[in-house]
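Trainee: I've put the structures underneath this note.
Read the figures in this text as sums done on the coordinates, not as results from a lab. Since the structure is predicted, the reported quantities are computational estimates derived from the model, not experimental observations. Cβ atoms are built from the backbone, for glycine too; each structure is taken alone.
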Structure I
Amino acid sequence: MVGSLLVGVGCSTAPPPASPERGAEVFEDYCAPCHGDAARGNQDIGAPAIAGLPNWYLSEQVHKYRDGRRGAHKDDAEGLRMRPMSRTLHDDSDVAMVVDYVAGLPATPSAATLAAGDAAAGAKLYATCSACHGADGAGNEQLHAPPLTVQQDWYIERQLHKFKAGIRGVDPKDVYGNQMRPMAATLPDDKAVADVITHIHTLGH
């Protein structure tokens, strides 16, 4: 997903026809170099696992990058890299096809990469999170809360810090990001972040 829009005003180039194969092709060309062939992420460059995430969530995030609600903050290195990638998609049809392809890939629970926190303390802190993400961490489409159990611990940690620091969820049009910021702020320090992530990791194993 890199570069400028391929279809502009007065340009006669038409986007390729919609097909399941188109989703796989777009993924291979533009997403796999960062997220990996199986979409399981790459910690070294901050690319998260996206395989098996729900269609609605993937679509929402791609559109946020495309219209600037996400990935515009000067301190969001990974977001700044993802934003132009999302804009290489011709139109909503391309977004839908690549999202369908990624959502259909098998999700694999990830191994812990962070030093373990206190899972019992994390379970108490997670009570706030469970109101949206569910007691089992499976997420809730109606509340626009993604599942947490298939995501890597390092990625959850980075996003919590971005929300806490005002790097993510600050655009006025990012309604659900705005809602997440005060929730992240209930975690007072790095220990609390580690504790709640340790608890989340137990939910998927």
Structure II
Amino acid sequence: MEKEELLIGIVPVGDLGWQFLDEIMIGVRNVLKDTFKNGKYRKVLCKPITPRPTVMPPSAYDSRLGKYNIDPFFSWGLEQKYKADRKLAQSGRKIDKTLVITNVQLFSYVNNCSVFGEADTDYDIAVVSINQLEKSASLELIKERTIKECAHELGHTLGLRHCNDKKCVMRQSVDVYDVDSKNKFFCDECKNILRSIQFSKEYRSWKGP
């Protein structure tokens, strides 16, 4: 029987409040519920994997740059996912996508710059930081930006590439002005792609900002 549940495991890392995280999880879930209504997944769930925000991944901090290397956040998130999967296996479930959310500035050696986040489609995991999204923003705007970037990176794990539609959440964002200019939902074309993808891992592994 085809799987009808999309379970997204959230791994909070660093100084993040639970009320903030709750609103982000609700926002991301609503975006994906809108995308998959009447489609592949009848139920979309965003659940925290850990009972509280975890410490920073070992060796993530680059003292030369004064920033955190994003790569260890992927392995750290997967470590938490595998632990959760062992418990979920008893009920025949597993985490489909993993989303790591942190508050520190992330640096990508792939892109050679600071990033809002990245996705690794080989392992169905995305990492997003609110650090650069906090610039000149109210709490509500930070939440809105974070939901957009989480949806964007999860979109990559679901098989989407960057979109040319200026309002689509899959539009590439170079700065916060780009984030603010797009909405948090997928455009009709991206929705159609997501609804038709068989998630067979035939799409190419890709990392992007």
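Trainee: State the single structure among I, II that was used to calculate FRET efficiency 1/(1 + (r/R0)^6) of positions 46 and 126 (r between Cβ atoms, R0 = 25 Å, to 0.05), giving 1.00.
Mentor: This figure was derived from II.
Trainee: For distance in nm of label points 7 Å out along Cα→Cβ at positions 150 and 166, which structure out of I, II has the highest calculated value?
Mentor: Looking at the calculated values, the largest one is I.
Trainee: With distance in nm of label points 7 Å out along Cα→Cβ at positions 86 and 174 computed per structure, which member of I, II shows the largest figure?
Mentor: Numbers: I: 0.9; II: 4.6.
Largest one: structure II.
Trainee: For the read-out Kirkwood radius over Cα pairs in Å, a value of 17.6 was computed from one structure; give its label from I, II.
Mentor: The value was obtained from structure I.
Trainee: A value of -11000 was computed for helix-only ellipticity at 222 nm (-39500 (n - 2.57) for each DSSP H run of 4 or more, over all residues; to 500); which of I, II is the source structure?
Mentor: Source structure for this number: II.
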